[in-house]
Every structure is written in C-alpha cells, then in structure tokens.
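Pasting the structures in now, so scroll down.
Values quoted throughout were computed directly from the atomic coordinates according to the rules given, and no laboratory measurement underlies them. None of these values were measured; they are calculated from a predicted model. Cβ atoms are built from the backbone, for glycine too; each structure is taken alone.
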Structure P
Amino acid sequence: MSSSVHVADETPLLEARGVTRSYVGGDGNLLHVLRGVDLTVRAGEMAAIVGESGSGKSTLLHVLGALDRPSEGTIAIAGQSIVGQPDDVLAGIRNRRIGFVFQFHHLLREFSALENVSFPLRLAGESPKVADARARDLLGRVGLGSRLDHRPGELSGGEQQRTAVARALAANPAMVLADEPSGNLDHGTGERLHDLLAEVVRDLRVGMVVVTHNRSLAARASQVYKLDDGHLAPTTVEGS
C-alpha cells in the first residue's frame, strides 16, 4: 500500500494546547483530571503516554479523540478544530480523521474479518466493492490475508487485535489513538503487535497516540510523556 499524505508534513496531525478536563465529584467538589496539557504529533510520529493507573490517560485519549469534550483548551486534528463543534461535526471527524484501537478489540462477532474492516466504510457510504478492496488490502498489510473469512471467534487474540488495527485504518485517518492495545496479549504476541504499530506509523505516515503500561511499546515511540497529577511532561523509557 502506498503511503498516505493527509496534510503537509509541517502541519501537525494533532495539536493540543492548554487542555483541561474537570468533573464534579460525588462530594460536590471539582476534580481536575487534566491540567493544561500540551501535545503535538506530526505525520510519521508516535507519542506514548505513560503514567499510573487512574492518572487520567484514558480521559486524555477520549478528549483528543473527540469522544469527550475538554473543559478548556484547543485541539485540532489535521488542522481542523474539534473544540466547540456540534455533535454531528464531531462524529464526522471521528469517522474520517481518527482511528481507534482499544485493549479489547470490540469486533462484531457475527462478521468476518473482512466485513469488520469494511463495515466503517460501508457506513460512510462507500460502495461494497471499494470497501471490500480496501479491507482486503489492509488485512493483507497486517498479515491476515489468508484469514479474511474468519470470524473473531476463529481468530487468535493477536489476530483479533490486528483486525482491529486494520479497521482503525479503514477510513485512511490522520490520527490513530490506541488505549493499551497489547494489554490483553501475551508477551510474544504483544511484541508482534508493537512492531506492526510502529510499521503503520512509519509507512503510512499517520500520527499515533498510544496509552500504555508496556515499556517495550513506549520505547518504540518517537516521543514519550508521563501524565501525573493532570500534567503531561516529557519522559524517557527503556525497552523491556
């Protein structure tokens, strides 16, 4: 598959400035989960977010992916602001500009791998022929060209997650956001997934933000940040 160019390389694919997220706790007090987060990711870059459980990493990913709204700050995906947009515009940005990979693959169990990957494109109005061709191409890229007709229950855990990666790439997104993508996999299978994610970023020139406890995956990132007490700061990590 040829590399994709979404916007000029000098334009960040993700640019977040001064992002905060606060909630009213059960005691009525304000809980500050994110405090002035800044993050920039360009084409061909992977940013890893590490931190203790409960530090707000998933909240940050949800805000960056337009699944939640920031309390303050600005966020742009491929130059398009996602702050203050109506729900229908945000839905369009999520569908066209952002791919999601979660710890649990969330594949449709009654669908084959091919159908799972082509489904987002069909929902977006793409013809079955074009959607299936794109899905075949992506499944071949992630090493599942011989497993197109297999349903999730017939795939291993690693194969299911590779299918989820292919699905995240189906709409040719600018950004891929991954939340503990190898958290449910054994070491060897996880390492192969880490290699795949790094290859996708490098070859397809997407941007990626990955939340992970896995030091090996974080070590593959071009930039690593730690989220602590709502603040995001650069850090370093050694591979395991």
Structure Q
Amino acid sequence: MGKRIIQQARGKGSSTYRVNKTVFKYKLQIPKNLKGEGKVLKLLNSGAHTCPLAKIKYSEGTFYIPAFKNMYEGQNINFDEKEVKEGNILRLKNIPVKTKVYSIESRPGDGGKYIKSGGIYATVTRNDEKGVTLLMPSKKEKKFHIDARAVVGVIAGAGRLEKPVLKAGKMFHIKKTKSKLWPRTSALKVNAIDHPFGSGRGKNPKSKIAKRNAPPGAKVGLIRPRRTGKRK
C-alpha cells in the first residue's frame, strides 16, 4: 500500500505540518487614512518576522509596521508630510532623492508590500511626474506611483545572518517557528514510493512538467513552464 508524498501530507494539515497561528498574529500594514501624529507604544519580537515590530497608536486605533533602526518606545511619528524624518510615513513624491525608505506600497493605499525584512531598505533615485524610481536591495530599479506611501528609514535587525548557525538543531527550530519544512530532502534521494522522481535511477526522472489538471500533491517539478527544451 502506498503512502502520501510529502506535498500531500503537508496539504492535509496534520499536527506535523500545521502552522502555529499565534506566531502570525501581527499584520504589518499602514492604514489608509493617516493624519496628524502617531506614537510608538511598544517594540515587539515576532518569530514570523526577521525584524522587530513596532505597535503604533494613531487617532483611529493602532497598527503594526517593521521597526526602523534606533527606534524607541514613546517616539512620535508624523503622517502629515511636513518633514522627512526617520519613521515618518510619506508619499513617494514628497521624499527627496537619496532618501532610504521601506514598507513601500505597490499601489496607493494597499498598506505596504515591498521591503519588509530585517536590515534592508530601498533608495529613491529619480522623482518626476511619471513616477518615482527606487533602487531595490537586489540592485535593480523599480518604478512606483507618485502617491504610493513609504516609511522613511532603514529596517532594524541588520546583521541577522552574520552570526553562524553552528548546529542543525538550531536551524530546525528557526524554520519550525516560521512553519517551514527543514531539512528538505531532494526528490531524487527518496524512495520511489515517496515521490514521482524517487530513487533517481540513472538520474532520469519522469517528465518534470506537471499536468495542468494534476491534483495538488502531484504538482511537482516544473509547473506550467514558459518554454521547454534546450535553449538554442
């Protein structure tokens, strides 16, 4: 009798692969209608995120954003675009060139989608009526709408990857907190019963292109590839 391959076992949602909901309770999003000033109520640690989080109070309630470097509890943050200062939330058209920003909106009002990991930032390189161009951490430039908002500053938590993980047990618990499966076994290394590419006889697995109507557990390999065959 066969058994479920690992994709199917994870999809079923057993206790082994179940997400720890308490870790993902903080939603990082900038509210739509921000006016006046806000205050940093508390700095928090979250296992699901790579940076400390800041709980900020404003006129209509509270919200969470990634904390910036040198942030402290009780600090005031301005939303009125009067000055360009660390922590202030401004529209990109009002941010001067060479300013470092994070938590950038993909579209105006969506709450911030880009640059939310520890220690990273984007830099404003060009600012005109057609859009604002930012230099992303990948060293590539990306254009945004002039009314998209961003937080001024650099996210706290830089140097997170500098300390080595000396033993496998620590990495297991780091991944477990974020509900990531680790260690990941190569498909060719497992038994034939456990995966479509299993046993790796001659390292020539079955077609790596999953059929479009394949069930979730069988969608392994290349999912709807744009092209196949050797590149000429």
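Suppose distance in nm of label points 7 Å out along Cα→Cβ at positions 33 and 49 works out to 2.5; of P, Q, which structure was it derived from? Going label by label, the one that fits is Q. State the single structure among P, Q that was used to calculate distance in nm of label points 7 Å out along Cα→Cβ at positions 153 and 185, giving 2.4. Only one of P, Q returns 2.4 for distance in nm of label points 7 Å out along Cα→Cβ at positions 153 and 185, namely P.
Identify the structure, out of P, Q, from whose coordinates percent of Cα pairs over 14 Å apart, for residues 17-72 alone was calculated to give 59. Computed on structure P.
When FRET efficiency 1/(1 + (r/R0)^6) of positions 129 and 193 (r between Cβ atoms, R0 = 30 Å, to 0.05) is computed across structures P, Q, the figure 0.50 traces back to P.
As an exercise: FRET efficiency 1/(1 + (r/R0)^6) of positions 121 and 201 (r between Cβ atoms, R0 = 30 Å, to 0.05), calculated from one structure in P, Q, equals 0.05. Which structure is it? Comparing all candidates, it corresponds to Q. I have -2000 for helix-only ellipticity at 222 nm (-39500 (n - 2.57) for each DSSP H run of 4 or more, over all residues; to 500), calculated from one of the structures P, Q. Which structure is it? Structure Q accounts for this read-out.
Of structures P, Q, which gives 22.5, 69 when Rg and Dmax of the Cα atoms in Å is computed from the coordinates? The read-out was computed on structure Q. Could you tell me which structure in P, Q was used to calculate relative contact order in percent (Cα under 8 Å, 6 or more apart) as 29? Going label by label, the one that fits is P.
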